[in-house]
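The next part holds the structures, each set out as structure tokens.
Coordinate-derived values only; no laboratory data. The model shown is predicted, which means the values in this text are computed figures rather than measured ones. Cβ atoms are built from the backbone, for glycine too; each structure is taken alone.
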Structure P
Amino acid sequence: MNSLLLVLEGVGMALEAIRGNKVRAGLTIAGVAIGVFVVVAMGAVVNGIRTSFQQDLDQIGATSFFVQRRSTGLSGCDGTDEKCPDRSNPPISFEEWNIVRRLPGVETVIATLGGSANFAYRNSRVDNVGYDAYSVDWPKVNASDIAPGRNFTRTEDAAGTPVALINDTLKAQLFGQSEAIGKQITLNGQQFTVIGVYSPRAGFLLSLQGKGPDTPRAIIPLQAAVRQLEAFRSGLVLTVRPLPSARQDEVMDEVTAALRASRGLKPGERQTFYLVEQDRLLDTFNQLFGAIFAVGLALSAVALLVGGVGVVAIMMISVTERTREIGVRKALGATAGTIRWQFLVEAATLTSIGAIVGLAVGALLAWVIRSNTSIPAELPTSIVVTALVASAVTGVAFGMLPAVKASNLDPVEALRYE
């Protein structure tokens, strides 16, 4: 009970200090609030991006992996660098796609080419629209909803039939409120028939690649892209989905052996292609955003330091102004520990108010991001707890000097103080 009364008294002293020193207290609270806001905002955004990133990968399948010409990740060299060995890697070919499709541990292989084209319908035109050229099984790794309309058939894919699915945004730009299904559009002057409208369910990763719901985009059969639009075949990427009964590592070994044999690579010879599993993509994400978060923590530490200096200043002034009061309290039996405890509670209260302000602003920012972007930014409980603990520790650490000074005052000298 006594401890609770001391805490309440310390909180009351802090509020009184704020009223009596509004500018200094405001600067102290602002410093702590900025530090907490940086941690909370960075934590919410990074956590949201990671959740969104994971959702995109989950669409592909937990055990799926990619086969591509060049490396992925921060440690991989730039393919435009003349010294990069990946420049000499031959592209993944259509023949190798067929080889991988026939492997016993493989359920399906989706081949993908990317490109862009100018889309037009009558007097409406949208330039430089990105498209994805997929093999027919693309819905297995893409959770987009097709309505109205349908996907292209296996026969249409094999024949290179010029058909296209357009997303909601492109449909609105080309047709407005009119029906799109069955209409003839042109892609770089080549005529295609619209057979479907799709709504992409894209998170941060796909939105970053221009495949989000707000970006005009289309899907066309792989062979149609090659035959009608002369798509760049060297950019072929394979998404391999193993059978449910097969282990990912075993299927990756099968694919590696098959492609090495296809390319005539001898034992010990450098591999001229890359297999990229989702864990490696997550590692790349963690490296990139871990570095960004570390910068945010450094900025937060600077802001908390500013707030801590403010705590020392305002608390030292408080000790000076209440010297006589401290003397009276000691004369009435208050111990040095009691005086020290009250001043530490006062310091922690100041920084906690700053933390609450920072949390509130950070939560508001997370809500704005979540409401207006594809990033599901949210405050993890760990970030909230860390912010509150960090602010309290800052208050105690920087409030220790004035608290010790107050507790060590000689009661006789303190009573004489004017």
Structure Q
Amino acid sequence: MRSWTSPSISPLPASGLPLRLHDTRTGRIAPLVPLTPGTARLYVCGITPYDATHLGHAATYHAADLMRRALRDSGLEVEVAQNITDVDDPLLERAERDGVDWRELAASQVDLFAEDMEALRIVAPETYLSVSEAMDQIIDTVDRLRERGRAYQVETPDAEGEDWYLDLSVDGALGDVSGWSEQQMLSVVAERGGDPDRRGKRGRFDPLLWRAERAGEPAWDAGELGRGRPGWHVECVCIAEGGLGLPFDVQAGGSDLVFPHHDLSAAHAVALGRNFATAYAHSGMVALDGEKMSKSLGNLVFVHRLVRDGVDPMAIRLVLMAHHYRADWEWSEAELTQAEARLASYRAAAALGGRHPDTVEALRAALRQDLDTPSALVALDAWAARAGAADPAAEQAAGETGPDAAEARPGDVATACDALLGLALTD
């Protein structure tokens, strides 16, 4: 799968201070200590490419980008893996509705997503695979589960073969991430891709591993599993294992993935005899007109449309930074207006130059405390206000500005904004 071009970043000297991150599973904020010394490994759940990047998507990948930057600033190497769910019911349904080949629809939306990520200066993942590209590995993973006695078949009248499900009853891993009660799980599982009432299943939350071929659906040969296509959760386990190894450090994604997706992904790994992620970091939901942005509701604000209409992508990043990544919030034109005013003031301050190590340290301190971007923006607001009131001639005389300033001065705010926040303030 084609990725995108990562922005060129001039990193700051490593702080040596760890990122403190909120873990959904424990409910606590704690220093992230990587399983592999010197390297942090992060998995980010990717899009189902049947519609372009909306602000809810952008919030998730922006948060993961901040994690990467904060981990890098602490002195760690960072490896990121991300999937693309290009074989899934919503994609197939949209392709049929629009009368296009599902592969063409997926490819067009993946390309648009890449353009959006590049515009927002999101660093590209090291591993970036679609389900269709990883099919051999996925089939192998499902077959391993079958050989371990963890998969069972359910009679499937509308297919020649039978569907395969994961038996969750063996190890009690269900709910390990969410901590939810059965009632809470039942309240959302059907609308989030589950089939709790399907006859023949051993457990209501047992997830689909392999769907037998139906007429008109894409299918792959899978030996004893029969022709078909994979379920949702197993794909991420497979791509994470191939790209990062199991276990890895952080599973990231939107808060709507806590259950069932992240809960059941972890359960798949346990069924394989492995642990999944050490920590789980979830971004909040973005609303429009009082409702969470979602493709089913159609209440979406698209990144590419904002950019097409002349909005600077850095203003979009500033809208996202105005809210803590774990918070739910609502998009409005007022949000964008404030972000554009901030961007103008920050760029004006950056043009004046000057070394401001206190501001840089405030940015670093805010970021490493669970990615506290609202506090970072408060520090930048104060810096811009001081810069606007300062005498540029006095700063020039003091030797604080010049063409090589950004490289020479570790206290340069524009350099820190680029490295830590992905925010371009200079050309």
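General observations
- A value of 2.0 for distance in nm of label points 7 Å out along Cα→Cβ at positions 212 and 276, calculated from one of P, Q, originates in structure P.
- Structure responsible for -18500, with helix-only ellipticity at 222 nm (-39500 (n - 2.57) for each DSSP H run of 4 or more, over all residues; to 500) calculated and labels P, Q on offer: P
- Top of P, Q by distance in nm of label points 7 Å out along Cα→Cβ at positions 164 and 260, largest first: P
- Relative contact order in percent (Cα under 8 Å, 6 or more apart) - structure with the largest value, from P, Q: P
- Kirkwood radius over Cα pairs in Å from the coordinates reads 22.8; which among P, Q: Q
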